[in-house]
Structure I
């Protein structure tokens, strides 16, 4: 079992960022592998934060991997072979029936009904 914990901090400008902490003292930063559909991607950076046993992880998401549907990325401790974290990017028409899309439609309909009701109240008074 790995002694590493990876916590997401943000996704900004196509770069996923997180903080990697270790329970054990290490002389070198841990080696991480990020994969998408079982294929390793490049653009993984592990940099010291200045704090003991803590590193900043930056994963540049390749633009050619962003497509319709759900794209899942898995972050693995290369030495232990254990999964530390994963994240997904959701995009495109494949999400048309996703619950969030349904919620947006319901909100739009509710706003329309509120406007109609208010107009009706003004006209009948």
Structure II
């Protein structure tokens, strides 16, 4: 099974001292995951959060380099999903502004044979990375 990691899941995988790093690694091991996917939204979100949040203390260049190293590691194969979906692809359950990105990522994953993996509860059809 191929998973599209949302921003929070991707960060928890890439940052070794993240509070959910081991949880994410364990989930991927239990699922026997060999392929992960990213897209523009998740890669840009990863870079923005790591460069913006003071607890990470990274520059944009350092965050981009961390993402590059994560994607080039031998342990997992990463694929990039090109995003050609516009707002007309949002699922019917998206009713609030807070749900827009989640809905977009869900449909993007589905369209490319992947499943959205997240730490966020309440995303219909997504796989919750358990505690």
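Given a computed value of 37, 29, 17 for Cα extents along the principal axes in Å, for residues 46-101 alone, which structure among I, II does it belong to? Don't skip to the answer; put the middle values down first.
On the way: I: 46, 23, 23; II: 37, 29, 17.
Corresponding structure: II.
Taking mean count of other Cβ atoms within 10 Å over residues 22-29 from the coordinates of each of I, II, which one would give 16.0?
Working: I: 10.0; II: 16.0.
Clearly, the read-out refers to II.
Suppose you compute helix-only ellipticity at 222 nm (-39500 (n - 2.57) for each DSSP H run of 4 or more, over all residues; to 500) for every structure in I, II: which one lands on -13000?
Working: I: -7500; II: -13000.
The value was obtained from structure II.
For structures I, II, calculate Rg/Rh (Cα atoms, Kirkwood Rh), for residues 14-69 alone and state which one comes out highest. Mind showing how you got there, number by number?
Details: I: 1.05; II: 1.00.
By Rg/Rh (Cα atoms, Kirkwood Rh), for residues 14-69 alone, the leading structure of I, II is I.
Which structure, out of I, II, was Kirkwood radius over Cα pairs in Å derived from, given a value of 17.6?
On the way: I: 17.6; II: 15.0.
The correct label is I.
Given a value of 30 for relative contact order in percent (Cα under 8 Å, 6 or more apart), point me to the structure among I, II it was derived from.
Numbers: I: 21; II: 30.
Only structure II yields this read-out.
Kindly point out which one of I, II the value 0.30 was derived from, the read-out being FRET efficiency 1/(1 + (r/R0)^6) of positions 38 and 54 (r between Cβ atoms, R0 = 25 Å, to 0.05). Write out the running numbers ahead of the final one.
Details: I: 0.30; II: 0.55.
Value 0.30 for FRET efficiency 1/(1 + (r/R0)^6) of positions 38 and 54 (r between Cβ atoms, R0 = 25 Å, to 0.05) corresponds to I out of I, II.
Coordinate-derived values only; no laboratory data. Computed from a prediction, not measured in an experiment: that's the story for all the values here. Cβ atoms are built from the backbone, for glycine too; each structure is taken alone.
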